[in-house]
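Peer 1: Structures for review follow.
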Structure P
Amino acid sequence: MIKTLTFYSNYFNHHQKAFCDSLESLLGEGFTFVETEPMEEFRSRMGWGKEDIPSYVLKSHRGEEERKKAFELALSSDVVIIGTAPEELISRRMEENRLTFRYSERPLKEGRFKIFIPRLAKKFVVNHISKRKKELYILAAGAFVSSDYRFLHSYIGKCYKFGYFPKAEEKSFEELQQSRAGHDKARILWAGRFLKLKRADLLIRAAKSCRDNGADFELRFVGDGEEEKRLKGLVKKLRLSDVASFTGFLSPEDTRREMEEADIFVCTSNKLEGWGSVIYEALSAGLAVIATSKAGATPFLIREGKTGLVFESGNAADLAEKLMILLHAPEEARRLGQNAYDNMQRHWNPEEAAKRLLAVSERLLSGEHFFFEEGPLSYAQEMKEGWYRS
């Protein structure tokens, strides 16, 4: 029976708290979260890190005593999860072949050319290929993680579907629908940092096409960042100023409220979006989600036409086509939102993820490879281009 589990990551935040709280409820004092780095200033400005720090959090970057305890836990814990931490922790644990999970986004999201860079090639060999026969498994925070590691000849058949698990939605689907009942027009929401990789311009261009084809809607952008001026200029150029609004930065709590009041959520990021927590949060809030095909969360969380819609990454015309479907058929948006909400409540929530992680760990410790049939801790198969069209 598992008595101790230690989770190493860069810093404690709202994306991990609910999952960690669930592990503590199952293991009590046997669970420790080790924070290995101080939080970046820009994250703090975004409202991260305002939650109370639970007693199970160990800040190993604060001093020698904390660092020493973090290393002791790496050797003594029944199970270890490694997100961001010194590679030495895994190497020392692998000397005894102790059960360990890497919590990993895709390692080659910038491109497979990385394996031809000598220093990176050496790192891949030392950190991954050399350990492929050890009791080391992948918690894949994104659907393309398994394909990247297969290309590196690592963790084949050892990748589990996973992700990030913010607090589950507490309102019922009916309560969420009541929050949306007062709209005169369909409200389309986008949320995130205004960075090039987020491709918010695609939604603006798609909205222009929808309007030209007679659709009536509101368009709301939540966030700030380096692309904000350019995006506002594009809105003005395409004559969408009367339907588009920019809220500026909002806290995670206020962003969730925006989701609870919107009708359609759109995620437009390119392949550099390793996961895409806004997709998770919007689905949890019972929204009809139209998501880019290249974000890591999309293939795990969206079944095309059942729990959401998927558009070809970078293709504004495809996005406009999907938007028109929902703008012309609000009952279809409601159906997708209901299915998404049910799926997240049943499978993709922090409590279920914690239970499944311990169940899989018990099986692995007994010598049995085990995968759940769907949801977290099911098998993360290798993804192919155009996966959403099959």
Structure Q
Amino acid sequence: MTSTITARRLLRGNEIVEYPLITVDDGNITSILSRESGESASRAGAGASIHSFPEAMLVPAYLNIHVHGAAGHDVMEGTSKALRAIGASLAGHGVGGYYPTTVTSSTEETLRSLDQIANAIDGEPPPDGAVPLGIHLEGPFLSVAKRGVHTAALLMQPSIALFDRFWQAARGHIRILTIAPELPTALELIQHARSLGVVCSLGHSNATAVEAEAGFHAGAQSATHMFNAMRSLDHRDPGIAGYILDNNALFAEIICDGIHVDPAIVRLFFKAKGAETPILITDGMSATGMPDGRYKLGDLEVEVAHGRCTSAGSPGVLAGSVLTMDQAVRNFATFTGASLGVSAQLAARNPARLMGLDQQWGCLEEGREANLVVLSPAGRTLQSFRAGRPLLA
């Protein structure tokens, strides 16, 4: 089936195409033309579906590599119903693919959740939502000192044997591992996980700069929710935060909701890291898209009020967010002065590059699957397309 998509602008790599005309055939982009060159939608031929967004910008579908839930459901539930609801909610905010993110729980509960999430990944892609692409294992190999809301009693020392149990339960679908590099045997686990193709992310860590550097040389490629649950930057003790800011080879997640990281620090982060390695995430939990109240983050009770999520058992301690990805893109543009196109790259191209998916995701080009987002001039999601098919009613 052939269809066309037209808009005011299109983001292709670092280039803006004015008045684009995209032709999609059997889910793949077959051509991207500019109507300024005299092309028109009529080239699609009789019977083609035409999707027109005269004032909008087309950007690659977002990838959310760190999200715990949405729409009243938590990733740890693991059921197809829960993941479909989460995926549908994410698609409504421009996300085409995501990495269901676990939270520290008992070994038995983690194994159960990983097995069920793997079932969803192995199954048919949801018809109306973002696709789960792999699992982000956040915990249990975290620092007690920087655990955030992760339960201290359930944290474990890094163990290749335990990781392999998780790997087998997930049937090889673990794609990201958050780990504190200063823990005993952490470097050995990073090396082991990297040998399996897992992206290791430094996080929930009280590491010094030297310990963070050791994690990088062991194979770590990224950092988890920059500045949060992380040793603070000090002018005489740069710590893990200073090391990440100074290492242009490390990707770094950031939660751009104005709550987890002050806008001034977001600006400094952007100045230090540039546009190639920052990654916008949401760290969203089950309360995303829901009214204020009490919700679950794994086994934890979380109080949600006025956009702030805090542990019910440890008042004042942040516990995930209700941020959506399109809002994160808008916030980043507002906080830093970056263009909407540059901000969108932090939610699309950069995570695709980190995850080795940049031949399938993160760029709108001929020959690729037509996974894209339609943004209003203000950056709000008007429509999401997966394989050329609109997902939003």
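Quick note: the coordinates plus some simple rules give every number you see, no bench work behind them. Everything numeric in this text was worked out from a predicted model, so none of it was measured. Cβ atoms are built from the backbone, for glycine too; each structure is taken alone.
Peer 1: Tell me which of P, Q gives 16.2, 44 when you compute Rg and Dmax of the Cα atoms in Å, for residues 185-352 alone. Before the final figure, lay out each step's value.
Peer 2: On the way: P: 14.5, 47; Q: 16.2, 44.
Structure of origin is Q.
Peer 1: Of the structures labelled P, Q, one was used to calculate distance in nm of label points 7 Å out along Cα→Cβ at positions 89 and 257, giving 1.1. Name it. Each step should come with its number before you reach the end.
Peer 2: On the way: P: 3.6; Q: 1.1.
Computed on structure Q.
Peer 1: Just checking, which of P, Q has the largest value of distance in nm of label points 7 Å out along Cα→Cβ at positions 17 and 145? List each step's numbers first, then the result.
Peer 2: Values: P: 2.3; Q: 5.1.
Ranking P, Q on distance in nm of label points 7 Å out along Cα→Cβ at positions 17 and 145, first place is Q.
Peer 1: When mean count of other Cβ atoms within 10 Å over residues 9-16 is compared over structures P, Q, which one is greatest? Display every interim value, and only then the final one.
Peer 2: Numbers: P: 20.1; Q: 16.6.
Structure P gives the largest value of mean count of other Cβ atoms within 10 Å over residues 9-16 among P, Q.
Peer 1: When you work out distance in nm of label points 7 Å out along Cα→Cβ at positions 1 and 233 for each of the structures P, Q, which one comes out largest? Walk me through the numbers before you get to the answer.
Peer 2: Numbers: P: 6.4; Q: 4.9.
Comparing P, Q by distance in nm of label points 7 Å out along Cα→Cβ at positions 1 and 233, the maximum is at P.
Peer 1: When you work out distance in nm of label points 7 Å out along Cα→Cβ at positions 137 and 337 for each of the structures P, Q, which one comes out largest?
Peer 2: Details: P: 3.7; Q: 4.4.
Checked P, Q; max of distance in nm of label points 7 Å out along Cα→Cβ at positions 137 and 337 sits with Q.
Peer 1: Tell me which structure, out of P, Q, gives -7500 once helix-only ellipticity at 222 nm (-39500 (n - 2.57) for each DSSP H run of 4 or more, over all residues; to 500) is calculated.
Peer 2: Details: P: -12000; Q: -7500.
Going through each structure in turn, the value belongs to Q.
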